[in-house]
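Readers should treat all values here as calculations from the given coordinates under stated rules, not as data from a laboratory. As the structure is a prediction and not an experimental result, all values here were calculated from the model. Cβ atoms are built from the backbone, for glycine too; each structure is taken alone.
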Structure P
Amino acid sequence: MNKKLLIVILVLAVSAISFTRSFLGLVGAIPWHYGYSDVYNEDRLNAGLAEKIPYLEQPVEYPVITGFFIYSMWVVGRSLLGYAMLTGIFLAIFTIITAVTLYKLAELFGIHKSRLYWCFIFAPSLLFFEIYNWDIIAVMFMALAIYFFCKNRFVWSSVLLGLGFNAKWFPIVLLPIMLLKTSIKDGIKITLIFFLTFFILNVYFIANSFDVWKLTYSYHSSREPNIDSVWSLSGLDTSAINILSMALFLIAYAILIMHHKKHGVITLSFASLMLFLLFNKIFSPQYILWLLPFIVLFQSVKRSVFYSLEAANLAVFFSTSYWILASKEQIFLIVSRVSVMARSLILTYFIYTLFTMPNPEVEIPAKAKQI
């Protein structure tokens with residue numbers, strides 16, 4: 001069987017399972033604390049979302065691509081069932097594109113194809129969180145941006161990275177790394193195209209309804225840390241956490257770039273995203289999806305360690321969901337907090353192994369640079 005066709009079939013199977021869990025929770029066939037999904041949470045189950053234009057007439061907590069994706073699913077779906085089905089279908093398509101892109105990257109870097117199956121397609125985080133939030137949209141754009149960057153097609157890479165930033169903000173941490181790995185001329189081109197992409201997607205809303213548009217950004221600045229984050233244990237107020245989390249990330253990010261700049265764009269991007277997760281005040285369980293493309297590309301990341309991260313993340317998800325939605329017994333909160341700490345420690349170990357353990361550098365092959 002054609003390998004790409006096999007990838008499509010397997011992703012569709014995983015997507016069907018992920019959709020089924022969330023859909024059964026939506027219709028009440030399983031308890032909501034097992035089937036919980038942001039996609040089908042009560043704040044999204046409102047046909048009125050299709051009656052007001054996002055960023056003009058109503059604020060959305062996500063950037064414009066994700067906001068209009070949600071809006072479009074209601075407009076085209078015309079009903080709760082239509083919204084649910086269309087959302088599942090399109091998120092599955094985005095996952096297929098991501099998987100095929102990773103397949104091509106694995107070929108480019110000489111990575112054993114089995115990692116694509118065990119560290120992406122069959123990853124527990126994809127199974128549980130593909131149809132959970134909309135992160136896979138940004139993950140798809142990020143993977144495509146990396147692929148085109150490795151092909152020295154910087155214009156496309158920058159556009160795709162800009163699209164990823166306008167789906168979820170995290171892909172922006174790759175931008176300085178890409179600039180570090182290109183000439184000044186190419187770096188200027190990448191920067192201009194990235195911000196031009198943002199400008200084109202947002203200028204109409206900025207010009208016509210700035211107060212509504214900016215709520216996407218002000219919402220996150222005023223948002224308290226979620227229980228899935230180590231910051232929830234700090235006891236600090238939100239403004240202090242905002243300052244500290246940003247400062248710690250920027251310091252760690254600067255140290256990473258200054259002291260490890262000899263490493264390739266893949267290594268630095270992987271480490272940067274993990275630093276972002278460690279210091280960010282919000283660490284929802286689906287954020288592990290951000291790391292999967294890089295885990296596929298690093299053969300030195302042992303499957304056992306990767307699955308320990310997945311196990312800790314699932315423990316965070318189920319214990320937290322149970323505590324919030326089913327029972328306020330302290331044992332579930334304790335399990336959640338212990339799992340949160342375990343997850344952070346494993347990510348810290350991942351960063352440590354990237355720069356201290358023997359690891360064949362994932363670099364852009366010369367043949368790719370010539371394309």
Structure Q
Amino acid sequence: MPGSPAARRRAVALTRLVLALGAAAAGGPQVARAGNTDVIFLLNGDRITGEVKGLTHGKLDYSTDDAGRLSVEWDKVARVTSPNGFQVETFSGMRYFGRLGPPSRPGLLVVQNGRGDTLRIADVVEISPISAGFVQRLKSYLDLGLTVARANRATTFSVSGMVEYLGPTFGSQFKFDSYAQGQEAIATTTRNSGRQTFSWHLPRRWSAVAIAQLEQNDELDLDHRFSGGGGMTRALQHSNSMELSAGAGLVGTQEKFTAAAGSTSEASLEGLVAANWSAYRFDSPTLDYNLSLALFPSLTDAGRVRGQLEIRLKYEVFKDFHAGILFNDTFDSRPPETLSKNDYVATFTIGWSYRR
């Protein structure tokens with residue numbers, strides 16, 4: 001190379017810079033296209049290129065460059081192909097892992113992982129990217145209710161929410177409800193509960209579950225009740241329009257009642273029988289319904305049965321925001337003397353949800 005050593009060093013440095021800029025320019029568009037290599041074909045003949053974010057509750061979450069984030073009704077999809085890895089679950093509870101290959105005809109989904117598993121699209125109820133991060137695996141909602149009456153200067157306020165994580169082999173859910181009613185010359189009445197569950201997914205739709213719950217209710221003179229334990233649950237039915245599950249287990253309970261006649265505190269061992277039913281209409285506007293029932297027959301105090309019932313109905317007003325009704329009932333067949341056996345609250349709410 002002609003010239004002085006300093007000139008040669010400058011020439012070499014300039015050459016490296018040009019090559020680096022060229023590599024960056026060539027790599028830039030490839031990076032931009034990497035996340036948009038999935039293709040869906042609709043029954044009406046439309047073809048959309050983008051990125052599959054997941055399938056749940058009958059809707060495919062799909063990201064595109066031109067149209068932004070889309071929610072595609074799963075029963076309108078004819079084919080899906082992708083070079084990326086996914087976890088695919090069918091209504092029977094079977095799980096498949098692999099890329100989504102081209103099917104032989106519409107209405108089929110091919111999961112490739114060394115071999116090709118061909119599934120009916122109508123049988124697929126969940127799809128999750130294997131590379132999905134923590135936030136992508138979350139579901140949550142937050143509901144608020146407020147009533148103000150001038151006649152007796154009464155005010156009621158309620159807040160309820162849920163955060164759920166769904167991983168390939170592990171899940172977690174935190175749920176809370178809080179209600180307060182205040183009235184002139186009368187002490188404010190409150191009712192609060194919080195529940196944390198952890199679940200480990202097992203074959204054939206079974207899950208091992210650990211649960212911890214804390215409750216307080218002024219109406220029932222319940223200062224606090226802590227329950228902790230575990231059990232087994234099984235998904236009895238899982239489709240694109242409903243989910244039904246049931247389970248049983250054991251919990252240890254420590255509770256304290258504070259009444260005018262005095263306070264009582266005791267610990268006990270209880271059985272747990274629970275069921276949950278969710279139904280949803282995924283045509284916009286969406287309509288979701290959820291019913292949860294838990295019974296706690298006491299093993300320490302034979303004949304005593306506690307119960308918890310929750311009914312939640314929500315109607316989509318516009319995307320991710322909804323109006324709804326929340327009904328909670330707490331039942332105790334054998335509370336301390338002079339105390340009520342049950343307490344219920346019905347609330348009209350407005351709220352926000354993330355990934356439903």
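Among P, Q, considering only Kirkwood radius over Cα pairs in Å, which has the greatest calculated value? All intermediate terms of the calculation are to be shown ahead of the outcome.
Numbers: P: 21.3; Q: 24.0.
Once Kirkwood radius over Cα pairs in Å is worked out for each structure, Q has the highest.
When mean count of other Cβ atoms within 10 Å over residues 214-221 is calculated for each of the structures P, Q, which structure yields the highest value? Present the calculation step by step, with values, prior to reporting the outcome.
Numbers: P: 13.9; Q: 18.6.
Structure Q comes out on top.
Using relative contact order in percent (Cα under 8 Å, 6 or more apart), single out the structure from P, Q with the greatest value. Spell out each step's value before the answer.
Details: P: 20; Q: 9.
Once relative contact order in percent (Cα under 8 Å, 6 or more apart) is tallied for P, Q, the winner is P.
Please state which of the structures P, Q yields -22000 when helix-only ellipticity at 222 nm (-39500 (n - 2.57) for each DSSP H run of 4 or more, over all residues; to 500) is computed from it.
Details: P: -22000; Q: -3000.
Only one of P, Q returns -22000 for helix-only ellipticity at 222 nm (-39500 (n - 2.57) for each DSSP H run of 4 or more, over all residues; to 500), namely P.
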